[in-house]
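Derivation of every value follows stated rules applied to the coordinates shown; laboratory data play no part. As the structure is a prediction and not an experimental result, all values here were calculated from the model. Cβ atoms are built from the backbone, for glycine too; each structure is taken alone.
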Structure P
Amino acid sequence: MGKRVSLTQYLVEQQRMHGHIPGQLRLLIEVVARACKRIAISVNKGALGDVLGSAGTENVQGEVQKKLDVICNEVLIEANEWGGHLAAMASEEMDGIYLVPNRFPQGEYLLLFDPLDGSSNIDVNVSIGTIFSVLKKPEGHTGVSEGDFLQPGHQQAAAGYCIYGPQTTLVLTVGDGVAMFTLDREQGSWVLTQDGVKIPEDTKEFAINMSNMRHWAPPVKRYIDECLAGKEGPRGKDFNMRWVASMVADVHRILTRGGIFMYPWDKREPEKPGKLRLMYEANPMGFIVEQAGGAATNGLQRVLDLQPGKLHERVSVILGSKNEVERVTSYHVDAAG
């Protein structure tokens with residue numbers, strides 16, 4: 001077995017040898033990774049740690065919060081507020097931004113996170129995860145406002161997610177490809193287990209909630225109908241369907257072996273452009289997928305080019321193997337034309 005490379009060593013080499021990340025960003029990523037280790041412990045304890053079930057509260061989205069949603073949100077805030085690398089944070093679980101308290105030094109970065117993605121799977125012991133995105137605070141601004149966070153995804157300095165599954169895995173990009181780290185539970189350290197992750201351009205696997213088929217727009221239904229037609233259909237090949245209902249799990253599968261993930265607009269709530277959050281889910285996952293050679297669109301535009309209008313903005317998401325994403329996007333463009 002070759003020499004084990006830790007997350008810290010990987011980040012130091014990115015900083016020192018490649019010049020990809022400043023020191024403050026390296027420290028920020030390390031703190032987030034430590035927070036994810038703490039979350040992993042709570043997730044692993046499950047019922048033994050009294051963390052299952054509802055917290056009896058609602059978040060800003062009007063969704064009932066699970067106990068672990070609240071715990072994970074607090075862990076990420078407490079871990080990051082005092083280190084001096086952040087100016088403010090934003091979370092899917094909080095209405096507005098969280099300013100770093102005045103008693104702590106102020107940094108130059110902004111952190112956004114979905115503390116626990118896939119909450120509906122907590123109580124049934126299916127993989128869930130934490131998603132995070134890092135932005136640079138705009139220069140020349142005194143203080144921090146919500147508007148400072150409203151940057152298009154291509155301006156992200158780093159993005160990643162941690163998936164709490166049979167293995168606890170941290171997936172990270174700093175804009176120079178994608179690396180995966182596995183948590184060595186005995187040593188308590190993140191170990192590099194895959195670098196230069198690449199998503200195959202073609203696939204025979206799609207992930208979508210089929211129960212919503214009757215509500216889809218025609219371009220999405222056209223694409224899925226072609227997949228379901230199999231070898232006898234226009235695609236000339238059989239497709240498999242996978243759907244975990246946990247974005248981190250579905251995206252992790254795509255990073256590992258290819259595929260396309262779709263959470264499109266549908267007519268149940270036609271006034272909403274989609275279900276997923278642009279800032280906390282679509283942007284970080286889109287950045288990771290693109291860095292692995294895949295693509296991410298909202299059906300018409302590249303996700304990372306979308307200009308956010310508000311902190312909790314929703315968006316339609318189509319991401320994964322490049323050629324499949326481009327096909328679905330072309331169907332939307334044709335329909336719009």
Structure Q
Amino acid sequence: MIRKIDKKTVGEALRAAYDHCKTESGGKNADYIPYLKNVAQNLFGIAACLPDGSLMTVGDTDFRFGIESVSKVPTALLAMEQYSDREVLHRIGADATGLPFNSIMAILLENDHPSTPLVNAGAIAACSMIKPVGDSSGKWRSIVDFLTALAGSPVEVIDELYRSESDTNFNNRSIAWLLKNYGRIYDDPMMALDLYTRQCSIGVTAAQLATVAATIANGGMNPLTHKQVFRPELTPRIASLMATVGFYEHTGDWLFQTGLPAKSGVGGGIMAVIPGVMGLAAFAPPLDTAGNSVKAQKALSFIAQRLDLNIFHTTRCVMAEPAPAEA
């Protein structure tokens with residue numbers, strides 16, 4: 001069964017979600033990264049990007065926040081685009097750990113079995129794979145250019161966040177060397193770690209994240225720029241990774257309740273992909289115990305229910321074609 005929705009319905013759902021969730025006071029900012037601890041807790045924004053390039057926003061959708069772990073999605077996609085999905089599966093894997101995003105134990109338990117590019121260890125390994133191998137500046141340009149193409153607008157590092165991340169990434173340093181010990185990193189470990197730290201420090205807006213999500217949902221074609229950013233066959237690959245590990249140890253609960261492939265970050269952003277339909281994003285800094293924005297989760301869950309976006313439903317939601325202009 002097909003259910004059609006239009007721009008007006010989507011806009012109304014965003015506004016209703018904002019009004020419903022704006023007084024939510026649960027969670028707290030990430031306090032292990034000083035920059036994130038000091039971001040205003042009351043910031044809140046929701047955005048949707050549709051296949052025709054329509055961008056719908058409500059709230060603080062122009063505020064530039066740290067992309068953090070949402071950056072793992074573009075880098076995983078870039079690795080698959082540069083190599084192949086099967087090569088990334090072989091070198092890193094696609095299995096959820098069921099453990100926290102920065103788990104060292106997961107590496108020890110799975111030393112002979114790759115994990116996933118959407119947790120810290122797999123993301124650092126993915127950064128080590130990015131071409132040109134051995135060239136830090138070339139790798140970084142590849143990462144930034146790819147994210148820019150996905151977002152349809154320029155992105156850059158928040159320098160204060162990068163310094164804050166670099167000064168506190170002791171756990172990730174251990175992860176990088178442990179990956180080296182097990183032969184699961186494919187370039188200089190400290191170079192890969194610095195690339196990962198920098199990509200997590202990139203500033204984005206909720207509107208940009210919604211566009212990234214829409215580009216993925218649109219088979220790699222950016223709906224704003226009409227540029228083909230990656231091969232269409234990679235959309236189901238990355239969406240499946242988001243569905244299985246996008247919220248770390250809370251992923252099962254999220255997918256059970258919403259049916260949305262999505263990825264969170266400790267900067268407070270969440271990006272959701274509804275293949276063939278739209279991209280969604282929400283931002284609010286206070287997090288739950290697993291590092292997922294409390295308010296953004298509730299907002300996206302509200303929208304998913306309101307618009308029947310659950311990808312597992314027997315009803316298939318699609319965007320209605322715009323009415324033809326009168327002669």
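Any idea which of P, Q comes out highest on distance in nm of label points 7 Å out along Cα→Cβ at positions 12 and 84?
Working: P: 1.9; Q: 4.8.
Ranking P, Q on distance in nm of label points 7 Å out along Cα→Cβ at positions 12 and 84, first place is Q.
From P, Q, which structure was relative contact order in percent (Cα under 8 Å, 6 or more apart) = 15 calculated on? Going through each structure in turn, the value belongs to P.
Calculating Kirkwood radius over Cα pairs in Å for structures P, Q picks out P as the one with the greatest value. When volume of the Cα convex hull per residue in Å³, for residues 236-299 alone is computed across structures P, Q, the figure 71 traces back to Q.
Given that helix-only ellipticity at 222 nm (-39500 (n - 2.57) for each DSSP H run of 4 or more, over all residues; to 500), derived from a single structure, equals -13500, which label among P, Q identifies that structure?
Values: P: -9000; Q: -13500.
Checking each candidate, the match is Q.
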